[in-house]
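Derivation of every value follows stated rules applied to the coordinates shown; laboratory data play no part. Everything quoted here is computed from the prediction, not taken from an experiment. Cβ atoms are built from the backbone, for glycine too; each structure is taken alone.
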Structure P
Amino acid sequence: MSNHDTAPEQVMASLFAGLSRPEQMALLGRLESTGARLYRAWAAQEQNLKAREALLKAASREEENGDLLRLMTTAKESCEKCRKPLPARSDAHVCSFQCTFCPDCASAVNQTCPNCGGVLAPAA
């Protein structure tokens with residue numbers, strides 16, 4: 001069966017099959033960024049001012065989504081509090097936004113991220 005015989009939604013879903021949640025989030029972040037570029041390209045060609053503005057707003061939303069997912073999937077290499085290098089991710093404690101702390105600093109803030117209030121858990 002070719003991609004032409006498959007619904008676009010199924011093709012998109014197949015891109016995510018077998019990926020872990022962080023891998024899915026990273027892929028979606030890249031797709032969001034690509035979508036933003038497409039919206040901006042369409043806006044550049046759009047003659048209707050209201051349609052152009054709507055496309056640019058959509059591009060901004062896509063960029064925000066891509067930035068959020070990039071933030072949530074990008075590992076940090078040092079503690080955000082004491083700056084201790086954490087080359088072995090197994091030593092890091094992170095929240096959902098990948099705010100990263102060494103075990104001592106995570107303990108000092110009671111395993112609660114001082115940036116977002118999320119739970120700091122050992123990195124996988």
Structure Q
Amino acid sequence: MFFPILIFAILEYFFLKNNVNNYFIAKFIAIVFAICFIIIFFYTYTGIIGRNYFILDILSFILAIIFAELIAYRIMLLPEVSSYSLNNLTLVAAIILLFFFVLFTYLPPKIQLFQDPVTKQYGIEEK
């Protein structure tokens with residue numbers, strides 16, 4: 001979820017940069033919301049049903065994108081609340097999030113959230 005929204009946000013910025021308020025803050029909040037939505041959706045429905053279903057995983061991805069973009073849109077319609085410092089803070093937070101995505105891909109914490117459900121391994125296995 002992080003990379004699709006990030007890539008779309010970069011492309012979208014060139015079209016919207018002068019026409020909306022709070023762009024960077026809105027997109028960062030959208031990314032964080034979408035990630036949290038997918039995690040909560042997955043663990044809620046698998047906790048209730050007892051197993052995961054591919055179609056529900058895809059549905060959660062689609063819903064996360066829709067809700068995240070709606071939230072970003074609403075934030076961009078608000079009066080300008082971001083300052084130069086807040087935009088920089090948002091950029092730093094996004095870079096930190098990117099760092100942890102890369103780090104946890106190769107050195108994930110040994111918790112269920114990072115465990116591959118098929119292989120029961122953590123992270124990318126080197127072969």
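The greatest value of relative contact order in percent (Cα under 8 Å, 6 or more apart) among structures P, Q is that of Q. Computed over structures P, Q, Rg/Rh (Cα atoms, Kirkwood Rh) reaches its largest value in P.
Suppose you compute helix-only ellipticity at 222 nm (-39500 (n - 2.57) for each DSSP H run of 4 or more, over all residues; to 500) for every structure in P, Q: which one lands on -17500? Working shown, then result.
On the way: P: -17500; Q: -24500.
Working through the options, I get structure P.
Taking distance in nm of label points 7 Å out along Cα→Cβ at positions 22 and 110 as the criterion, the largest value within structures P, Q is that of Q.
For the structures shown (P, Q), mean count of other Cβ atoms within 10 Å over residues 30-37 is largest in Q.
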